[in-house]
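What follows is a set of structures to go through.
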Structure P
Amino acid sequence: MFWVQLLFRHAYVQKILAMDSIIRGISKSVRHGQAACSRSFFSQCANHSARKLVLGIETSCDDTGAAVLDDSGNILGEALHSQTEVHLKRGGIVPPVAQQLHKENIEKIIKEALDTSGISPNELSAIATTVKPGLPLSLGVGLEYSLRLVKQYKKPFIPIHHMEAHALTIRLTNQVEFPFLVLLISGGHCILAVVQGVSDFLLLGQSLDIAPGDMLDKVARRLSLTKHPDCCSITGGKAIEYLAQKGNRLDYNLKHPMQRHVNCNFSFSGLQTNVTKLIMQKEMEEGLQEGQLLSSVADIAAAVQHAVALHIAIRTHRAILFCIKSGVLSPTNATLEWC
């Protein structure tokens, strides 16, 4: 089956280094741990008729999340605390602030998820927590709290690579068989891979510099979109998308990156540099200082969004052709899903 998933959507220094060291150490054994936990966990599932219940904990960036699921993928209870408004006012995510907000909210978020599910900690079969990739300070909060729960209730611990988890999410809602092609796009990543199993991924391409979400956020800040009356309360990437609908992308010719590189990798730093030069040029033409809104802001947003989308589409198309030609995936019964 040929299937493509599109997923859009720093005394601190020593602490960071210490936590980063812990996370790296755990990360080295993530795959071994996942395999061991999977063998143990699923062998229990095979030997017992009672359903298995897992508490999932996520603190990789700026949201504190928790959910309880059963072995059929049903979400029995979930809770989320978003930090978006706090970081929006600061012009971006500040790791120490994110860490503190995670510490303040993780206990109540986990309690809410458990209460909603009607499941007590003693009834859990395992606890699964994001251990990489992400902000070390944020990851550390979830990891530390999870290990306390694991010790207190004597439960198996499943370390999670959250980009792998993103790739597998679709199997919770759709009947998708391995292998399938996945495109993961976010503020921190841009990855094309063939998902061959729960912890078996064939990497076809990735961003060689910055992620598209990060690039769009930086462009939005350079355009001072928080000063736009329609964008003062939304994040950078969303602001770009909103204004792009009102603009004319044809007013500016922003060439998509890496046109001479015949592979599936991505690059967005060069595009960001070109957009910054364009903004500076328009500011000079309009007699504006940095921080003032350009009259052509919607057109620039439209051109930027188009260039990013075109670059991603071309690389994805190349990955599809490679998968078909190499026999990695079958071209029959091809479907496209958004998640």
Structure Q
Amino acid sequence: MIPSEMKAAVYRGRGKVAVETVPVPAIGPGEALVRIAACGVCHTDLKKVEYGLQPPPRIYGHEMAGTIVSMGKGVKGWRIGDRVAVFHHIPCGRCFYCERKDYAQCPVYKKTGSTAGFEPAGGGFAEYIRVLSWIVRTGMVRVPKSVPLEHASFLEPVNTCLKGVDRLNLRRGDLALVFGQGPIGLLFTQLLKARGATPVGLDLIAGRRRLSTRLGAAWSADPRSAAFERKLKKASEGRGADAAVLAVPSEAALKQALRLLRPGGTVLLFAHTRKGEEVRVDAGAVCVDEKTLLGSYSSSVDVSDEVARLVFSRKVDVGPLISHRLPLDRVGEAFDLAAHPTPSSLKILVTP
């Protein structure tokens, strides 16, 4: 039986999130109600809370998976009890941006298609979410019984990373530096290898470097090490790296990446997700050495099927990335741990 009320982590203004009792969202025709099993803490959620980027109240959380418990009239292809991962953004497929495959810029894509109440904002940090009709039709992914729902909650972040890898347009064997071997960096490392590139995992934390090598990095290093730069020079026959991925929003990492890049190479900016984050770069190196600064944001419908296959088959292994599973009433602790990682922390899951 579905209750009338539920617990949810409600954003109440800059820096303020509290677990409250709120109504279970009502669904309409074509919609679904999903009982959330797991929702990953993403740094975009943290930034929205920390900087007060949107007016309250809202319930965040978008890396989510759970079970359908109710459906509105007219829903086809789904049953109560189906296990699903839910994407909160899906493009229209018809507009100027969709025709150019710039899906994240589509006006429909920018609308959030799932909510636990209040203005739609994802809703995964709650016990139940309402999935709006266009997401039910094209933005829910069926999860096999053999796959843990906590693994399925990675479909959205894996999608965003694979989209970024494909935007780099690398050749087999290309040397790609991945700055940061947290959860996102480790996904990039695995996906770069899956695409035939040669990833190098860079992190300040030794344990993360060891995991990076275990998950597919050709080698890993502390980016502050002179030995790392010597090894890179030798491995690239003096040219420098073909590409670099910034999985951390660090100006120092960006400058180092540009310096270590070969002429004609590309730096992918992935973690600079708050507009107004200004950095100083060597414009001459970009121009004269024909280096490219490339952005990638959010997911792509073009890789959704492949992402599901990679995660469900464990060709991209997300299990080792989960370090903490915290109940909803400890969501504040989950946010703090994600915002201030420790040597033993990686992906933080909230399990409502």
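Quick notes
- Entry that produces 2.1 once distance in nm of label points 7 Å out along Cα→Cβ at positions 53 and 109 is calculated, selected from P, Q: P
- FRET efficiency 1/(1 + (r/R0)^6) of positions 133 and 173 (r between Cβ atoms, R0 = 25 Å, to 0.05) - highest-scoring structure of P, Q: P
- Mean count of other Cβ atoms within 10 Å over residues 149-156 - highest-scoring structure of P, Q: Q
- Volume of the Cα convex hull per residue in Å³, for residues 117-268 alone from the coordinates reads 189; which among P, Q: P
- Test item: FRET efficiency 1/(1 + (r/R0)^6) of positions 165 and 261 (r between Cβ atoms, R0 = 25 Å, to 0.05) calculated as 0.25, pick one of P, Q: P
- Structure responsible for 1.7, with distance in nm of label points 7 Å out along Cα→Cβ at positions 157 and 317 calculated and labels P, Q on offer: Q
- Which of P, Q yields 22.0 [mean count of other Cβ atoms within 10 Å over residues 125-132, calculated]: P
- For -8000 (helix-only ellipticity at 222 nm (-39500 (n - 2.57) for each DSSP H run of 4 or more, over all residues; to 500), calculated) the corresponding structure among P, Q: Q
Just so you know, all these numbers are worked out from the coordinates, no wet-lab data involved. The structure displayed is predicted, hence computed values, not measured ones. Cβ atoms are built from the backbone, for glycine too; each structure is taken alone.
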